[in-house]
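Before anything else, here is the set of structures, which you'll find just below.
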Structure I
Amino acid sequence: MRRVSIYELDPGMIVARAIFDSEERVLLHAGVELNEKYIHGLQKAGVMSVYIRDELFDESDAVSDIISEKTRLKAVRTLKESFKLLEKKHQLNLHAVKNTVDEIIDEIIANPNTLVSLTDIRSFDDYTYAHSVNVGVLSIMSGISLNYERSQLKDLGVGALLHDIGKIKIDKNILNKPDDLSREEFAEIKRHAGLGFDILRKHNVLSLLSAHIAFQHHERWDGQGYPRQLSGEEIHEYARIVAVADVYDALVADRPYRPAYSVTQAISILKRMTGLFLIHSVLKLF
């Protein structure tokens, strides 16, 4: 199978991987033949690329994802419901988030030889939730590589899933703006790190280290990040791990202002960021 931009789809192409929304509803099943109606419906839903069958590729060689589709969809739904609950009732269902992290950890440990694919197709409306799940998966895998204990993996995973929670307090028009941000708009975006920390540190059942992931994941190794301009070892290791996963997944996702970068391109960009934005040891591990 191969990934094709929504604008390059043609009637007659066959969907290779089912496309879901965050409510676990199937938009199109694998094996469906595309027509103009389906293509228009996907565009309207904000889906920007689709995996299609290609006779040049052996479908039996397709890479399996590190977690099941069922677990991924459940994780996305849990995050979406948790964020909505926080917006409406100022409550955060940390029990559900922790259970989700446990399930992800169990699946990764049970499948140690499975390659990472993370080839989900996400709509723009669900980007924040799907992105957070991918960041959580990649961060937990990095923690396993560092021989973290279960408690450490849970703190890392919960913080990774909730690293962008402060964005619920940012104007959605700014968050979803397809054009370049003004200086004032970027300053508003940058507030999400501190806002996220303020939200998470109020919950006693959550490790303060998890809250610091939200606080520190935009700090830079050279001290030019935000919100506190921390540098080097001042940045907690959990936040350094999440920073790499955060940038990587953002690069390989379709965005309103650009198509997704390939894995090779994303890794190349990350390498150029080491020493300034990221630490080399964490990137090498990643």
Structure II
Amino acid sequence: MLNATWLETFVTLAESGHFTRAAARLNMTQPGVSQQLRKLERQVGQRLIAQEGKSFTLTPAGEAVRDLGLARRAQERQLRASITADDPDIGEVRIACSGSFAQLLYPQLIAVMRGAPQLAIHLEAAPQASVLSGVLEGRFDLGVIGQDPNHPRLDAKMIGQEELCLVLPAEATDVPVTFKDLENRGFVAHPDGFAYANDLLALNFPDTFSGADHLRVRTVVNQIGQIPAPVACGIGYTLLPRSAIEAFPGREQLTVATLPHRRHHDLWSIVRKGSEPSARLRRVMGIAEKVAGTLG
């Protein structure tokens, strides 16, 4: 590898065509310029200039070395530009969150990508444990989870709260709702539904609810977007975060029951510590925070 300092001195000398002017541009002495030229010639193994009195011309080897130095300058300028130009519309962002939150977030991300052809956003719906491990391992740039991870390698920020809702058909007239009414309807179960039942139903029906394992299950659905569908058709009831309800196309066919005690789960954004988030990641983080703010 040619010495970068000597190469830059030589390029400046070739551009200025004069030792004194080159020394002034480089804030060096004229003997210092001459010394670095000789060192570079020894490294190359050939003479780089042919002196004619006080002037000089480049030898063929000198022209080749000058061109190399100019190319390196251009590459360095390009590198500096790519590092400093933090464009929110260029690059890739990888996000993971719950399936229900993804349903609300993704339409917002699509709108951003429509106006930014060079922006790639990958969104994955995943269980909370997978979101956490994925951010830690660098597979995801941003995660949204339901609690503070309290992890030394993560920066976490609470971005909102999401209500856990008891979902009934729009025409439901059970006011107030009793646990007997729910059992008569039957539970629309899903992978997270039993944990939600032990949380929300135990809070509101402590005298009659005896555990999720005793619920009368009417049907089981494992696709987050389809869980509200039976309820919208008048079949059963279910328990879902508000984001899953708001994202459901038939939202007007559902009603959220009014309960004596409401339950909210925190929403936290998580990123790895150690580096400043890019402009594109900060933009997506802002969108996620805005979506989370609609769910309280």
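Throughout, read-outs are computed from the coordinates displayed, never taken from laboratory work. In this text, all values refer to a predicted model and were calculated from it rather than measured experimentally. Cβ atoms are built from the backbone, for glycine too; each structure is taken alone.
Some values worked out for this structure:
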{"read-out": "Distance in nm of label points 7 Å out along Cα→Cβ at positions 10 and 266 - highest-scoring structure of I, II", "value": "II"}
{"read-out": "Structures I, II, by Kirkwood radius over Cα pairs in Å: label with the highest value", "value": "II"}
{"read-out": "Identity of the structure behind 9.7 (criterion: distance in nm of label points 7 Å out along Cα→Cβ at positions 50 and 218, calculated), options I, II", "value": "II"}
{"read-out": "Kirkwood radius over Cα pairs in Å, for residues 98-201 alone - structure with the largest value, from I, II", "value": "II"}
{"read-out": "Parent structure of the calculated result 27.2, given that mean count of other Cβ atoms within 10 Å over residues 154-161 is the read-out and I, II the choices", "value": "I"}
{"read-out": "Structures I, II, by relative contact order in percent (Cα under 8 Å, 6 or more apart): label with the highest value", "value": "II"}
{"read-out": "Source structure (of I, II) for distance in nm of label points 7 Å out along Cα→Cβ at positions 74 and 162, computed value 5.1", "value": "II"}
{"read-out": "If helix-only ellipticity at 222 nm (-39500 (n - 2.57) for each DSSP H run of 4 or more, over all residues; to 500) is computed and equals -15000, the structure in I, II", "value": "I"}
{"read-out": "Origin of the value 1.9, where distance in nm of label points 7 Å out along Cα→Cβ at positions 130 and 194 was derived from one of I, II", "value": "II"}
{"read-out": "Computed 7.2 for mean projected area of the Cα convex hull in nm², for residues 146-249 alone - originating structure among I, II", "value": "I"}
